[in-house]
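Each in structure tokens, the structures are laid out below.
Coordinate-derived values only; no laboratory data. What you see is a predicted model, and the numbers here were worked out from it, not measured in a lab. Cβ atoms are built from the backbone, for glycine too; each structure is taken alone.
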Structure P
Amino acid sequence: MSITYGPWGETLEELVDAGRRAEAAGADVIWVPELHRSATVGAAALAAGTSTVGVGTAIALAFTRSPMVTALEALDVDEMSGGRFILGIGSGVQRLNEDWHNAQWGKPVAHMRETIAIIRHFIANSHLGERMTVEGEYEHIDIRGYQRPFAPVRTEIPIYVAGMGPVMTKLAGEIGDGWISHELCSPQYMREQLLPWLEEGLAKSGRPRKKLDVVVSAACAIDDDPKVAKRWNAGLIGFYATVKTYAEFFEFHGLAAEQQAIIEKFKSGVSSDHLGDIVPDHMVDALTLAGTAEEVRDRISAYEGIADSVKLTPPTHGLTADITRKAQNQILEMIPVLTGKK
């Protein structure tokens, strides 16, 4: 099982520095999310600032940019990295797409299938000068008189699909080169829910399990005082618990009442970035990696035989930059122990 990392930076310069440190520590891939920064701009900065580590988006939102723009960005970052880029995309949730981005939602699984089909078609054919046509209910292209005048580094760039629910996760197993979990996850949820859904998707496409790279995202907080580490991760849970779409996930873990309490607090006017105070420690333990370095290493090992890689990310929600920086440093000091570089 490989170790990958989601670097953080208060500036792009700091982001790239963290990516270089993760590369030196032995991380196989460095990933950029899309919330406080553009995923593709961050990935471009990391591609230019590193030399051997894989660079990916985890995740870029699939419906908030056109498939052609996404494909162009993927081709550009793949060129900048010398063929090290992974395009990780996800749907996000309906509220984010419609209220934050004014984007079309539709039926997200069908929409995702069409989006990926167009991205792949454009990446493979845009340099040939031939007409490119793909029809769909939510996305379609009919491009004539166009030729991208650069030979691509690769005509097939890996596309990883993020999924949390059954239908999107099955789609990832069916058509994805990889799958990326939500930031909140657990070994139990992987074994009992996610892996069976992925296997179902693989069976539909007739592909063996080895054809799918399974990436577990893990919010990670390390401190000599486990209670401090748990408080750092609590804000992330508070942020996502406000989204009713995740109700089944919280219910699976026996945390439905805790989620509802967080929703009520959010409705009272508390920002979603500042709900950590009412997230109990047992909720943090169930859904994230938090504790001493030794405790976190043990928790990571629970994914052996379940995931192909673990993506570690430092906590950010409701925290100052100094605390996030400290949390990041703790993870970067641990990675060489996990990868055998120390």
Structure Q
Amino acid sequence: MSQKKIITVLGATGKQGGSVVETFLNDPKLNCDWTVRGVTRDTSKEASQRLSGLGVEMVSADLNNKDSLVKAFKGSYAVFAVTNYWESLDMQVEIQQGKNIADASKETNVKFLIWSSQLNIKKLSIGVLSDLYHFDSKAIVEEYIRELGITATFFLPGFYMSNIPGGMFRPSAEDGAWIFALPIPPTAIFPMYYTGDTGKYIKGAVLHEKEVLGKRILGATAYMTGQEIVDGFKRVFPESGKTARYYQLSEDQFRGAMKAQNSPEYVIDEMHQNMRLLDEFGYYGGESLEWTRQLVEDPLTTWEEFAKAHPDFASARQLEWA
């Protein structure tokens, strides 16, 4: 019997990485050929210990320390790498973390690096949207990986479904009607991404390794307009949906709401440009999802399936059962 290949997963206790770990542990097409090594900062934490109990080799590493990544990557055939801009709110920190990952991958002769990336929006928008640091930082790392000549694939997560319930889509304080409120028109297009599906995309990548090398996998179940998101809510929750609607905020209303949450001005600027991206240039620049759909063999989670189970829609569910 041949020795299993190791996939090392950064952020193994997080949303994206956790989904990859779960898929490689439980999928019969993968667990006969792969063993999972999880990377986290603190292996003594409960989430890390839980994965250890499931058979994951948990190791400690710091994205800011290349040498620790070299140790974590040794012997790995593949690495799934994800960083978190929102932890530091510093583009240069995320870029350096990504470069550390790339350098460590090259030094340890990783055969297949899967980088959680994004498009360079400053370039896509020809400078119009120049403050989307959490996109551009990842894109700059992608360019660096390509320059190093590492065999890699790039996974681009879409618009997180989890960002919608509670904050963007919630009952109105005035009349209790469910309102999906954003500073863009209801025709703006969202590539709908569920973090729990991440492992399905990465499974597709490793099963079609030669086919995906150097290419981008678009992490979205479907494109939906803002109005279609509301319509999906109405289908899941017909009683609450009777008064559900989309509401286009003014820019001042949007900024005021974020200021009320004590968001720094530069974060507000970035979030507003993120909204504009959906409406003006396209999250993926208008690229079709068809190639990715053909790559992924497992069913992806729809918005309606996600909404039906989300805790922030609990009151809507209760009304259906009343």
Inset, instruction - Give the label, chosen from P, Q, of the structure having the highest value of distance in nm of label points 7 Å out along Cα→Cβ at positions 162 and 306. - result: P
Legend entry - For Rg/Rh (Cα atoms, Kirkwood Rh) computed as 0.96, the structure of P, Q it came from: P
Legend entry - When distance in nm of label points 7 Å out along Cα→Cβ at positions 266 and 298 is computed for each of P, Q, the largest belongs to: Q
Inset, instruction - State the single structure among P, Q that was used to calculate semi-axes √(5λ) of the Cα gyration tensor in Å, for residues 58-225 alone, giving 28, 18, 17. - result: P
Legend entry - Structure from which 2.1 was derived, distance in nm of label points 7 Å out along Cα→Cβ at positions 18 and 242, options P, Q: P
